[in-house]
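Alright, structures below, take your time with them.
Coordinate-derived values only; no laboratory data. Owing to the predicted nature of the structure, the values given are computational and were not obtained by experimental measurement. Cβ atoms are built from the backbone, for glycine too; each structure is taken alone.
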Structure P
Amino acid sequence: MSAEAVNFYNTLVAMLALAALAIAAGLVVYRMVKGPEAAAEFGNTPLWFAWLVALVAMLGSLVYSEAIHFVPCRLCWYQRIAMYPLSVVLLVGAIRKEAVAKYYGLPLALGGLAISIWHYLIQMNPSLEGGSCDPFNPCSARYVEMFGFVSIPFMAGAGFTLIAVLLTFYVRASNYE
């Protein structure tokens, strides 16, 4: 990929990450204003959107490693271990309209979010890295830094956040069915 294409891609996925956080915040505020019954209005839709977010995040990470040739660090791999199954679990749950998908998806999203937060903190404070990461491919390395603060773990964390909020809405919605 050319440098211009990589820069365009970085900008695009950084803006998607910021949009994901804005949507998650909007949904949380909506829930707080309307009350717990408000989530029932959405039905099965949050599960489909959560799957779409997981799919975009999975494909986005594959573009970074396979097309742009960024080598994932150890914490990137752990985030992928949480995100990739989400794209399958949420799709099956959405197709079958199974409430159990939320019970599998929410722990993966929250675990992935915790890893993303830790990874982002390591990028902001490399002294936190310790000796657990590969010295030739450290977790503190920033392949992407858009708008001065959006990095790959930030993007992953935004995806995990939106998925967790959407699944929380699905949990609420399924309680009223």
Structure Q
Amino acid sequence: MTLPQLNALSREEFVRVVGPVFEHSPWIAETTWAKCPFHSKENIHAALCETVRQASKEKKLALICAHPDLVGKLALAGQLTRESTGEQASAGLDRLTAREVELFQKNNAAYKAKFGFPFIICARLNKKEAILAGFEKRLHHSRENEVKTALEEIFKIADLRLRDLIST
């Protein structure tokens, strides 16, 4: 879809098309639609991210919690969104040994127990080794730091999803 086509969408169509850019959080696209027209991919990405930044603490946490665990139950059952399935596969998370799956699940549980939300990292910009190292490093952070880090990773994911969505 081109940027002019995107700008011409009704609110409902915009939410349908742009909504999946943020995992199970169409409210972001719905709120951001009022800022049309957008002048570039960067402009729409910035507007979407600003919507998140201006959201309540509860909405930010809901956005973080809308993301699936890496190599979690949904992934193993083939029940991720199309976007998440491709992103986890790009990091090699669909080709793990049983031991690696166990390690991911152990890290997911430890992270969630400490912070109360899933570990988020832009899988398309990382491979399994970097993701596992990320768990080790980030488990030592404060919850406040991890909320910020999770949102920044979500913004990276959204940027890549927008790039896939909007043609030049």
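Upon calculation of FRET efficiency 1/(1 + (r/R0)^6) of positions 47 and 135 (r between Cβ atoms, R0 = 41 Å, to 0.05) from the atomic coordinates, which of the structures P, Q produces 0.85? If you can, show how the numbers build up before the last one.
Numbers: P: 0.50; Q: 0.85.
Checking each candidate, the match is Q.
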Given 27 for relative contact order in percent (Cα under 8 Å, 6 or more apart), calculated: source structure among P, Q: Q
Answer label among P, Q for the case where helix-only ellipticity at 222 nm (-39500 (n - 2.57) for each DSSP H run of 4 or more, over all residues; to 500), calculated from the coordinates, equals -19000: Q
Structure responsible for 19.6, with mean count of other Cβ atoms within 10 Å over residues 15-22 calculated and labels P, Q on offer: Q
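Can you rank P, Q by distance in nm of label points 7 Å out along Cα→Cβ at positions 55 and 159 and just name the one with the largest value?
On the way: P: 1.3; Q: 1.9.
Once distance in nm of label points 7 Å out along Cα→Cβ at positions 55 and 159 is tallied for P, Q, the winner is Q.
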